[in-house]
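What follows is a set of structures to go through.
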Structure P
Amino acid sequence: MGRDELTSSAALQARVNELQWHHTIDLGDGVVTPGGKSQAICAEEVRLIFDRIRLNGLSVLDVGAWNGLFSFEARRRNAARVLATDSYCWAHPHIRGRETFDLARVALGLDVEAQEIDAADLSPESVGEFDVILFLGVFYHRYDAVDTLAKVARLAKQLLIVETHLELRDIDEPAMIFFPGTELANDPTNWWGPNEHLIRDLLVGHGFKDIEATAHPGGTNRAIFHAWRSTEARLRPVAESERLKPLSRSLKCRRAVRAIFGRKK
């Protein structure tokens, strides 16, 4: 469907309603995609991810773009080039993620490139290097999570932003739990639950000099990590009020009890 076919908000809304959405995106003229994440959560994620970065003139790679919310926001914030990539969600016959991305891109009229490619196949030869890389909600969905993070990290010239589910936050050492089935949110693609120490140490190991962990608006089991090779594009450090805080002792105790007595037999 081309832009000329979306001339009325009714036609756009009808097309939006035919598809499945994860991101809540305001497409204009009163049309908002019915995402699985609320508009308020999406707006706060956008703020926490982008407000501290000067994107003007920089290149951005969005790995696992899905509906494209963060790709579009990077372009709105004057990134010189944005490449959105995905594989699983874009190729899935029921999720139909590429259709949602293309529809939103046309409706918004934004110049965002797209390439269907698996994260494991990302390399300087296949996509090039980028000033800023978004790796949001992808790590724990990858069976080969540590290896994929390494491949993505090599492409980031200035900044890699990782958003991920967290587990084992009551452990003060790098650790990660494996979910072999549908234990996490009844989703067979949720493989891993790292803690913040593991993510931080992996990023340090890939040569990032300054790692900032930000609390996620969705709760204590998610976080956003800004990993800087160079801070020339950083407008300000993470505010103390935004910083990921250690779990309180009482919450640690509750999680320990749940781990002991709530474990499957």
Structure Q
Amino acid sequence: MKFYGKRALITGGTHGIGKAIAVNLVQRGCSVAVFSRTEKRVNETQNILNLIGQDNICLVADVLNEDSYDYIRDQITKKWSGIDIVINNIGGGGRWGSSDILKTDNEVWKQVYDKNLTASMRYTKMFLPHMIKNKWGRVVTITSMYGNQIGGRPWFNIAKTAQTVLMKNLSKNKLYSSSNITFNCVAPGAIDIPDTGWDTMKVKNPEMYKNYIDQNIPRGKLGTPQEVANVVLFLCSEFSGLVNGACISCDGGQGHV
């Protein structure tokens, strides 16, 4: 799998799954643009990517800030003609609020919706004309196993399901599909990422962590960002031309227990 001459945007690409995807692509000749709201992570990621390839863009931006969309577009188009691969990775909200919706502010619903669906829609729309012009493109959205089934906090479940529907809907468009553009989802289960909820549980409540894995994870361990990134790499490649509108589970069977 080689991506020389291709350019990719990975939203939230400085940590966890997004960072693993960025490294995977750069190692195979792709130039990538990544952004997140944490300057330290942006700088660390830039250092790692620049050891592999020099033609990359690393930016500090918060997707919940309306101005960030124009900023990201302007910074990318200033250096490149456009983007060939969009990875809608930024998201979150699965642990926000309370399990009781009566105790959860309406702002939680809005922010989770905006971080997941709105960002996916806007960044896809932003660079789709370039893909149509070049007769090639890949859009991969990182959803969740809760984008395929009922479960999790309702605002997260709804936002992830909506992302899945968006990709499936776009895959049915004849102009896009006939231009060799595909739209797919990867739906991870529980992934072991530093400085996230699972990492905190593992340290602060190891018994609860072990019980969760015993009861919910058939293979006995959480997934890794690299395992998810490997599936994304395939969907970005020429090998996946017939895969369009798919939502690929990447959960070790967790979503089917």
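Readers should treat all values here as calculations from the given coordinates under stated rules, not as data from a laboratory. Fair warning: this is a prediction, and the values are worked out from it, not measured in the lab. Cβ atoms are built from the backbone, for glycine too; each structure is taken alone.
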* Structure fact -> From the coordinates of one of P, Q, distance in nm of label points 7 Å out along Cα→Cβ at positions 22 and 110 came out at 1.6; that one is structure P
* When you work out mean projected area of the Cα convex hull in nm² for each of the structures P, Q, which one comes out largest? -> P
* A value of 12.0 was computed for mean count of other Cβ atoms within 10 Å over residues 102-109; which of P, Q is the source structure? -> Q
* To do: For semi-axes √(5λ) of the Cα gyration tensor in Å, for residues 30-85 alone, the calculated result is 20, 13, 10, so let me know which of P, Q that is.
  => P
* To do: Figure out for me which of the structures P, Q the number -14000 belongs to, where helix-only ellipticity at 222 nm (-39500 (n - 2.57) for each DSSP H run of 4 or more, over all residues; to 500) was derived from the coordinates.
  => Q
* **distance in nm of label points 7 Å out along Cα→Cβ at positions 206 and 230 - highest-scoring structure of P, Q** => Q
* To do: Out of P, Q, choose the structure whose coordinates give relative contact order in percent (Cα under 8 Å, 6 or more apart) equal to 15 when calculated.
  => P
